[in-house]
Structure P
Amino acid sequence: MKRPASAVSRLSHRALVAPCALFLLAGVAFAQEGGPNLALSAKNGLATSSGPSSSVVLDQLPPITDAQAKAHPPVPPPRSGVSEAVYQARKAQAAVKNISPSTPGEAPADSGVVDTPTGAGFTGIGESCSFLIPPDQALAVGATWVLEVVNACVGVYSKAGALQAGYPKSLNSFFGLSSSAFTFDPRALYDFVNNRYIVMADLSTATQSYIMVAASKTNDPRGGWNIYSLAVGGSTDFADFPTLGQDRQAIYVGFTNFLGAGGISNYVLYLPKSQIYSGAAFSYYYNFNFNVGGVNVDSIQPANVMNLSDQPRAEFMVNSFNINFGGGQCSSGCNGLVVWAISNPLVASGSPGPEVTGVVISTANNYSLPPNARQPGCSSGSCLLDTGDTRISGEVTYASGSLFAALNTAATAGPGATFIWYRVQPILNDNDARCTGAFLNACPQITTAYIREEQCYFCSGRGANGSSWYGTLQPDPEGNVVAVYAYSDDNSYPGLAYVSKRVTATVLHDNGLYLYAGQHFYNQQDQYGRNRWGDYTGVAGGLLVPTQGVMWFAGEFSDASGNWRSAMGHTAFNNPKQP
């Protein structure tokens with residue numbers, strides 16, 4: 001993207017350069033398995049942060065004002081690497097390829113048993129807070145508090161949905177920036193091991209892109225935070241679509257870098273938790289130009305290591321093929337995922353540096369650029385809802401040896417957009433020979449990965465030309481899963497939906513539930529003429545009681561005024577009699 005508690009209803013069937021010197025290290029070789037015979041590679045770098053750019057107590061900031069909200073620059077769509085005209089032409093062609101006769105919508109109550117357990121939810125920040133489209137949903141849930149971040153606004157809630165007094169706050173004020181600073185694409189996580197909240201966002205100025213990273217000083221997000229500002233890329237580059245993950249050692253931040261001279265690069269930063277949590281200066285490694293067969297990938301998603309008992313020997317990352325593949329944004333179709341492993345990520349005396357390896361794995365389903373979504377009164381044209389492209393847009397979660405991810409695609413045998421979800425098991429070896437002495441066995445490499453579960457959800461199309469898009473998965477400690485997604489069709493305005501499955505089931509086999517159904521025609525076009533919906537949904541793990549895993553999720557729906565409104569909810573399998 002470039003500068004300038006309620007009732008739950010049933011869903012109808014429907015280069016990085018920090019402020020320091022930059023050192024380029026040797027390229028890194030990668031393994032490959034199960035896909036085309038292509039080489040994978042990337043480059044290493046080392047940078048230094050001078051310490052927190054600011055420290056803030058969130059509770060002490062005044063509530064965001066209309067003047068602050070209106071001063072924030074608009075949020076254009078994620079960059080696609082091509083002109084807007086080409087992007088729109090590809091989207092139109094995707095719709096043409098998927099035209100089929102409309103069929104009546106079928107409500108779950110009328111079409112059989114719904115196995116997804118009913119959850120609970122509450123509304124969050126609304127469009128009136130920021131005057132921006134779209135919200136872009138970030139969610140972090142700790143032991144007591146729910147933290148929501150959208151473009152320009154920060155809210156803190158009790159788990160029962162009570163917005164705390166004095167909220168929402170300005171995202172720019174939170175980062176210590178002026179009201180007119182161009183921040184966008186927030187992400188958030190909760191570190192259950194250290195009981196800290198983590199928030200990040202992009203910041204763009206006329207001459208530089210920055211990654212803003214914040215970590216709470218305690219388990220209460222209303223208290224103090226350490227704020228870091230990391231300069232990235234060249235003066236004419238633009239850092240877009242940041243991603244966020246964590247393991248026991250580091251915070252991982254990825255982004256796609258659009259070069260001023262044209263084309264893309266990509267980066268993943270490995271930021272040490274201990275120094276960030278204590279507010280200290282630090283050095284950090286990063287890798288850039290992750291590529292397959294010499295072609296750079298985009299939107300690499302580092303995993304959020306969720307469970308308290310999980311101790312993976314490497315941080316894993318996943319990306320689909322998108323901007324540079326399949327005729328561009330997979331407009332002619334793509335297959336496969338890339339799974340990366342990062343071990344030995346932190347700067348230490350005598351360390352050989354990060355060990356970065358990757359594999360390409362084939363997918364059972366091909367995927368392609370999704371057509372935009374219909375809504376009542378809109379079957380074509382600029383009122384269609386933008387469904388994005390084939391990148392993995394939401395969080396990837398690591399739990400009990402598996403990676404959970406989802407991407408958007410076109411329905412294969414019917415109209416509309418849908419999503420494909422995956423459970424991937426990565427496999428590591430013991431160590432790379434370059435890691436010896438004090439670093440012996442600190443550098444395992446990924447040797448292969450297996451897709452243990454894969455489903456194209458309603459790939460044959462949903463009734464009434466329905467679309468399900470921006471799916472994101474959240475497992476619980478047992479391995480049960482909820483998928484949150486946006487939904488609309490010829491009879492249903494855009495709403496926030498979810499569907500769940502037991503770990504012992506193989507597929508999401510019901511039509512899902514609405515957390516909040518859409519209430520009004522939504523048509524809010526940005527400066528490029530896209531009817532913008534949020535670019536990703538949010539998920540979070542949590543415990544409702546010590547023995548019960550809870551799956552949290554967040555997104556948006558169209559309210560009675562035709563504006564977006566965010567919502568958060570949770571569900572759980574807490575009864576053996578539930579399917």
Structure Q
Amino acid sequence: MKKEEHLAHMRHSLAHLLGASVMELYPGSKLTLGPAIDNGFYYDIDVAGKITDSDLGKIEKKMHELLKTWHSFEKKIVSKEEAKKIFAGNEYKEELIDDIEKKGEDITLYTSGNFTDLCRGGHVEDPSKEIATGSFKLDRIAGAYWRGDEKNKMLTRIYGLAFNNKSELEAYIAQQEEAKKRDHRKIGKEMGLFVFSDLVGPGLPLWTPNGTIIRELLNDYVWELRKEKGYQKVCIPHITKKELYETSGHWAKYADDLFKIHTREDHLYAMKPMNCPHHTQIFASEPKSYRDMPKRYAETTMVYRDEQSGELSGLSRVLSITQDDAHVFCRENQIEDEALAIWDIIEKFYGTFGFDLQVRFSRHDPQTPEKYMGDEEVWIKAEKALENIMKSKKVEWIDGLGEAAFYGPKIDFIAHDSIGRVLQVATIQLDFNQPKNFGLVFTNEKGEKEGVVMIHAAIMGSIERFMSTLIEHLAGVFPTWLSPIQVAIIPVKDIHTEETDKIVRELKNADIRIDHFDYNDSLGKRIHSAKKMNTPYIIVYGDKEKESGVLTIEKIDGTKIQMKLDQLISHLKLEIKNRS
């Protein structure tokens with residue numbers, strides 16, 4: 001068994017152990033579902049009584065007690081009637097039993113110690129020996145609706161962390177503690193980058209001048225890279241008739257996730273949740289020949305998705321999503337060149353911020369054809385094209401079976417941030433299906449109509465989500481070119497403000513972003529305010545600087561340098577130009 005599979009089985013076994021412990025401590029509780037997840041496990045429980053975070057210690061203690069007696073998992077296949085007898089009174093398990101029977105699957109029970117649960121399997125053989133001491137810990141309590149439906153009862157979800165051994169668990173906990181310090185919501189508030197308003201609504205961030213500077217600079221950088229590759233800007237409206245999404249295939253798939261608008265003439269419109277169908281109509285507006293191919297459209301614009309309120313989280317999950325979106329309309333023999341050009345952009349952009357990238361090949365699962373649009377032959381052709389591109393780059397990739405978009409396979413780029421977390425960032429998606437739905441064609445060299453291929457390319461993807469990632473990756477310490485305040489100048493006394501005013505003017509004339517901390521707080525408080533903004537360069541200006549004409553400048557890392565003003569300007573311009 002592979003190490004990853006063994007860990008998943010261990011986590012699933014611990015979910016059983018958690019369920020058993022709760023049933024002993026809280027008799028009359030009803031267990032529902034308890035899966036393994038990326039960092040551990042959880043169990044959703046209809047608790048008889050109440051469990052709070054303060055109770056996790058005693059539940060964990062009970063888990064350790066029971067673990068000593070769990071030496072195996074015994075599998076038993078039972079009939080629907082027998083299963084319902086065993087779980088009589090637990091309407092959640094009864095519902096699951098009915099679902100399993102409808103699918104025509106075996107109803108399987110697994111027993112360890114004195115605990116039996118309904119389960120498909122995937123456990124360690126001997127929990128008492130294979131689950132290391134100190135390798136797991138109960139983490140927190142949350143609420144969860146049964147089957148994620150807010151119309152159903154709210155259950156108690158108990159989360160646990162689990163790793164191969166104690167040292168891996170401790171490393172993960174240390175990482176999480178560091179992540180709390182870097183939380184983009186905390187840093188964003190401290191630096192005044194964005195705000196949320198109850199009057200505007202949750203999931204709808206409002207960007208301050210400082211936050212807007214960063215957003216715009218990031219977007220400008222992406223456009224600079226795209227412009228070099230021959231992209232053209234386009235602009236589309238934020239609403240559309242439903243017929244556009246019916247043709248594209250999105251309406252059947254995502255109708256429940258859309259914000260809908262009923263006009264006074266009783267027409268139904270939708271706030272756009274994606275841009276690709278609109279862009280097809282720009283391409284289709286005039287006949288195209290092979291000489292026109294490829295067409296590369298780029299646009300940074302907001303899209304809107306009706307996420308459930310419980311899923312919203314800072315900038316990471318919002319209702320208004322700013323996409324740096326692009327779509328290439330090309331011939332089949334142009335796919336590789338166009339995809340590799342996008343790959344170059346992604347590597348350059350993320351390399352600027354020190355992200356290490358991995359590649360995941362997100363392909364369709366032939367066992368679930370209902371999840372995807374189009375014919376199997378088209379999917380095989382599209383996936384073969386992407387596989388050839390990855391081979392030409394000579395990269396190893398993660399197999400993402402079942403992770404494809406519903407209209408086509410994709411190459412997903414996975415970033416490792418500065419504290420070791422794994423995040424999905426950019427993507428290259430290959431789409432034969434939407435062009436076919438819209439009848440997109442061009443005239444080839446033989447005068448025949450030839451089908452168009454569409455490549456979807458997002459670099460940041462969602463600017464909001466990327467900002468949350470970047471803030472936490474950098475702990476709010478932005479490089480000089482991106483920092484909303486690049487230089488802070490602080491006069492020691494009022495008598496120095498005339499000279500600092502001159503410095504401010506010269507730096508502004510050189511297009512350097514500067515803040516003048518000349519208000520009436522103490523010198524110490526003003527220095528603290530400048531440092532709180534993670535300002536790359538701080539100048540404290542007093543008698544010594546006035547007499548010598550040499551500035552003493554403290555950098556963000558605490559080191560100090562001395563320069564005259566013209567030297568500082570030259571130094572900053574070079575650093576900004578090179579995006580150092």
Structure R
Amino acid sequence: MIEFPPGLILVFGAILVPILKGYFRLVWTLILPLFAFLVILSLPNGNLFTLNVFGQELQLMRVDQLSRLFSYVFLLASFIGGVYSFHLRESIQASASLIYGGATVGAVFCGDLISLFVFWEITAIASVFLILARKTDRARAAAIRYLIIQIGSGMFLFAGLIIRWHQTGSVDFGHIGLDTPGGLLIFLAFGIKCAFPLLHSWLVDAYPEATVTGTVILSIFTTKLAIYVLARGFAGTEELIWIGAIMAAFPIFYAILENDLRRVLSYSLINQLGFMVVAIGVGTEMALNGAAAHAFTHIIYKALLLMSVGALMYRTGTALGNQLGGLFKSMPLTAGFCVIGAASISAFPFFSGFISKAIILSAVAHEGYFVVWLVLLFASAGVLHYVGIKIPYFAFFASQSEFKVSEAPINMLIAMALAAAFCIFIGLFPSVLYNLLPYPINYIPYTTSHILSQFLLLLFSAIAFIILLRKGIYPKQLNSTHLDVDWLYRKPGRDLIKYIYIMTSSFYNHLGSNLIDRFERFIYQLYRHHGPHGVLAKTWPTGSMVLWVAVLLVAYLFFYFI
């Protein structure tokens with residue numbers, strides 16, 4: 001048995017990526033997640049690897065069902081992402097993806113806050129390269145904003161663990177709660193990465209600006225790691241129920257207006273996170289099973305949707321809905337995979353989203369949160385409206401576009417086929433996923449009432465979309481960027497910084513000019529007295545020198561005896 005953090009297999013393996021060439025490098029990026037997966041399969045439960053640092057026992061391998069489940073899906077998605085990016089010949093994205101994925105897996109097994117902080121920051125630094133790799137001005141600007149916010153999350157986490165360490169004398173990562181200042185800071189750190197309302201704008205700002213493959217990788221790790229740590233540290237925190245309900249509802253209105261399909265999927269990512277956050281807030285075993293199951297299925301079907309849109313962007317150079325359409329004829333396989341992903345995220349029966357979302361809705365209803373249950377139903381209908389129908393329609397079935405393209409590269413098709421197969425397999429055989437959940441579960445998703453209610457919900461949502469489209473009421477897809485909370489720092493915030501810069505520049509210029517004037521006067525006086533023609537530079541007679549020495553001696557004795 002190998003006793004070291006399995007995520008380090010990917011992190012250290014990434015060192016060889018720039019050295020290897022051609023297919024050796026590409027195959028290496030696929031071997032690493034497979035090897036790490038086999039290592040995790042061989043691990044027993046328990047604390048398997050500890051270090052003593054700063055008088056604290058750091059637990060780098062806390063293995064239980066929750067950490068196993070998340071590590072499995074992270075490595076599975078990392079493998080699929082590696083297949084999807086098989087056509088790339090640059091090493092930066094491959095290395096960054098492996099380090100990013102390895103740090104995320106490493107964080108999943110952390111049993112203490114210090115090691116979690118280390119992996120937390122590695123994920124932030126590695127992921128930013130996937131945005132920078134696009135090499136556009138918009139990508140560079142988005143990457144800077146993204147990095148500032150992610151590092152800010154790490155600062156809150158570090159401050160929280162220091163306070164908690166001071167108060168309790170321990171850095172163990174278990175249930176934290178909101179009872180202490182340290183817990184509040186850690187909660188805020190987790191909330192930033194989870195894209196809580198008012199803290200979410202970094203996601204829809206940065207993800208669409210990444211490379212074709214980078215957006216897929218970004219969608220897998222950061223936010224789902226946040227779901228894991230929330231489930232580990234704040235399960236049963238009632239505030240999360242209402243935070244999650246808002247997250248599930250508000251992205252619908254933005255996504256309907258969006259023309260960039262990758263931004264639409266970024267908003268839908270927040271929407272789906274809302275379901276998981278609500279379940280964590282409920283905190284029962286059934287609800288936590290629902291959160292874990294939905295995180296598992298969401299990683300796969302969201303990656304599938306982003307891969308299909310990414311394939312379109314790879315062939316056409318754009319992801320704008322008003323510039324696409326009619327491409328199902330030239331890219332039929334990609335269109336088919338996109339429909340499978342859309343059916344999964346919309347929770348169609350016999351697809352993966354149905355069997356995980358049903359657990360959350362049942363858990364919420366069972367605990368009596370009727371208003372929240374209604375919000376989640378509304379959010380479920382909205383998902384079909386702006387993802388389940390909008391993405392395939394505007395990408396493949398709307399009016400004919402001007403693009404004449406061929407099908408996606410074979411490696412992209414294989415990656416999409418793998419993800420689509422998991423979406424269908426999990427939907428048909430939910431017990432396979434249920435057996436991996438952290439708590440024992442005896443839940444049957446395919447009851448008559450569940451299937452009928454979901455079909456009716458999806459039917460009414462589809463009818464609403466058709467009516468809005470036929471009546472011309474559906475918002476037009478325009479080439480524009482819709483700002484939400486990021487308006488605060490991209491508009492008035494930017495103007496404020498410019499104003500501060502102008503004022504400080506003026507102050508320093510004024511201060512500098514005064515200092516220069518004073519310095520010049522000092523030099524002038526110094527030259528006047530000590531220069532070649534100055535008083536102190538002249539040759540003095542011996543009598544004058546003796547006189548001044550005597551005067552100074554008398555003055556010294558006077559002050560001394562006083």
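Observations on the model:
- Given 39 for percent of Cα pairs over 36 Å apart, calculated: source structure among P, Q, R: R
- If Cα Rg over 2.2 N^0.38 Å, for residues 92-315 alone is computed and equals 0.97, the structure in P, Q, R: R
- Given 1.20 for Rg/Rh (Cα atoms, Kirkwood Rh), for residues 140-179 alone, calculated: source structure among P, Q, R: Q
- At a computed -11500 (helix-only ellipticity at 222 nm (-39500 (n - 2.57) for each DSSP H run of 4 or more, over all residues; to 500)), which of P, Q, R: Q
- Structure (P, Q, R) behind the derived value 113 of volume of the Cα convex hull per residue in Å³, for residues 52-219 alone: R
FYI, it's all coordinate maths here, none of it is from the lab. The model shown is predicted, which means the values in this text are computed figures rather than measured ones.
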